[in-house]
1. Given a value of 1.6 for distance in nm of label points 7 Å out along Cα→Cβ at positions 81 and 225, point me to the structure among I, II it was derived from.
2. Which of the displayed structures (I, II) returns the greatest value of mean count of other Cβ atoms within 10 Å over residues 25-32 on calculation?
3. Work out which structure the value 1.09 belongs to, where Cα Rg over 2.2 N^0.38 Å, for residues 9-160 alone was derived from one of I, II.
4. For relative contact order in percent (Cα under 8 Å, 6 or more apart), which of I, II scores largest?
5. Between I, II, which one scores greatest on mean count of other Cβ atoms within 10 Å over residues 73-80?
6. Computing Cα Rg over 2.2 N^0.38 Å gives 0.99 for which of I, II?
Structure I
Amino acid sequence: MGDEKRNALILAPSEGPAAEVTNPDGPAPLILVCEHASAFIPASLEGLGLRDEDRLSHAAWDIGALAMATRLSELLDAPLVASRVSRLVYDCNRPPEAPDAIPAQSERIEAPANANLSEEARQARVRDIYEPFRALLSRTIAERRHLRPALITIHSFTPLYFGVKREVELGILHDRDDRLARTMMAAAPDFTTLKTALNEPYGPEDGVTHTLKEHALPADLLNVMIEVRNDFVRDEASAQKVAEELAAIIERGLEACDHPVRAEKIERKSG
């Protein structure tokens with residue numbers, strides 16, 4: 001029984017892969033990432049003990065993030081790597097050693113099944129959720145290594161945190177490489193009325209820049225993390241509108257870093 005439990009898969013084959021890439025042949029020299037794209041919980045985990053009203057809450061996923069990222073993928077013609085599993089199962093923007101990689105509580109929402117997990121159970125989540133996501137993103141970057149693609153991650157955040165209103169509406173986040181974040185901050189007022197701030201409502205000290213540190217910084221790739229307050233992206237139409245503003249900000253920011261945005265610009269530059 002112990003061996004059977006140890007070898008059991010978190011995701012059933014019928015539930016599909018832990019991560020996927022859309023627009024895989026998009027020629028743009030950038031890669032979009034959405035680590036918190038889905039609220040899906042595999043059947044094997046029996047809902048993690050969540051209350052019904054919490055299963056589609058921000059604790060389970062980043063509301064509006066996938067809609068924004070998908071529209072950005074279309075507008076910029078870039079590949080998008082996204083997790084297909086709730087961050088309450090495993091947060092793909094955290095390394096395995098991080099305590100909040102498998103959170104038992106997110107703000108005031110509890111996931112009882114995540115409390116007091118055995119090391120064996122934690123490693124099964126790493127094996128079946130994080131490692132496939134990490135491998136897919138690594139492979140997508142490697143396939144475009146010759147383009148030196150910029151890495152852009154897309155997130156959303158709650159208007160209230162422990163009852164306190166967040167004034168920022170668009171956060172542009174960076175780790176130790178601030179090149180793209182700062183050029184995008186400079187461009188933002190030209191394309192959006194969202195109140196924008198650097199490294200808000202989170203920053204690297206909160207452990208939120210793992211994807212950037214793991215995949216972009218070692219290769220010296222331009223990178224940025226985008227956070228949009230989720231009351232601005234709660235439906236498809238509003239998410240697409242914000243995505244269109246973000247596309248313009250990203251393009252202006254990349255150009256200011258002397259990084260091509262479109263494939264045709266690469267061809268002209270190399271020609």
Structure II
Amino acid sequence: MPLDALIAEDEPLLRQALLDQLARLWPELVIVAACEDGAAALEALETHQPALAFLDIRMPGVSGIDVARALQSVSPRTEVVFVTAYDQYAISAFEQGAVDYLLKPVSDERLLATRQRVLARRSVGGADPVVLERLLQQLARQPATPPSAPPLAWITASNGRETRLVMLDEVLYFRADNKYTVVVTADAELLLRSSLRELAAALDPNGFRQVHRATLVNMKAVAAVSREDSGRGVLRLKNRSETLLVSQPFMSLFRGM
């Protein structure tokens with residue numbers, strides 16, 4: 001039975017390049033999804049349960065590390081190959097042996113070596129999830145490289161003809177609305193002319209967390225989170241009456257809360 005795989009890469013050209021390279025060098029590998037961000041990858045993993053996931057480590061919103069950490073609950077059979085431009089991750093990834101690693105731009109020789117290692121590892125039962133979790137903890141402690149711009153402190157959003165300056169601390173959550181984003185505060189709903197994906201790249205990931213493909217929530221605004229029998233979650237907010245749905249793949253990001 002051929003192996004199936006998922007790709008998560010936020011740069012369209014690099015995503016297509018990896019797709020083309022895999023088609024040429026690993027033609028029997030079936031690509032079930034090619035995702036532009038970690039949020040889409042989580043949902044695709046739940047749907048397809050692939051044998052392999054090629055994950056860019058640094059993606060806006062839900063990172064490749066977040067996705068890998070969710071695998072035990074979302075898609076336990078899936079093994080990870082990290083793809084990144086930052087070679088400070090390579091040594092630990094190889095030494096631990098839990099996952100493989102591709103450095104951008106990916107060479108044919110390196111991809112063929114990864115193919116051999118994945119097949120060899122699967123012949124003896126796959127990667128050890130305990131070792132993988134240890135590696136993920138190590139990767140999560142690494143600073144982002146190169147240094148990124150400071151996260152946003154405020155935004156401007158419109159309410160009809162009026163444009164308001166909104167401090168990020170005032171925002172309870174952001175909701176995708178086609179190509180735009182709805183900014184929800186305690187007393188208003190405003191329109192931001194940016195996509196949720198663009199916004200996620202500029203926000204502090206420690207302050208705002210993705211709970212659904214269409215929702216980013218300010219964790220300071222959360223009063224409680226509960227789990228339904230279906231596996232989905234429900235967030236109750238401090239200053240709004242509505243509740244927010246946490247789709248099942250994203251519940252793993254709330255471990256320890």
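1. Computed on structure I.
2. I
3. II
4. I
5. The maximum falls on structure I.
6. Checking each candidate, the match is I.
Bear in mind that the values in this text are calculations on the coordinates, not laboratory data. In this text, all values refer to a predicted model and were calculated from it rather than measured experimentally. Cβ atoms are built from the backbone, for glycine too; each structure is taken alone.
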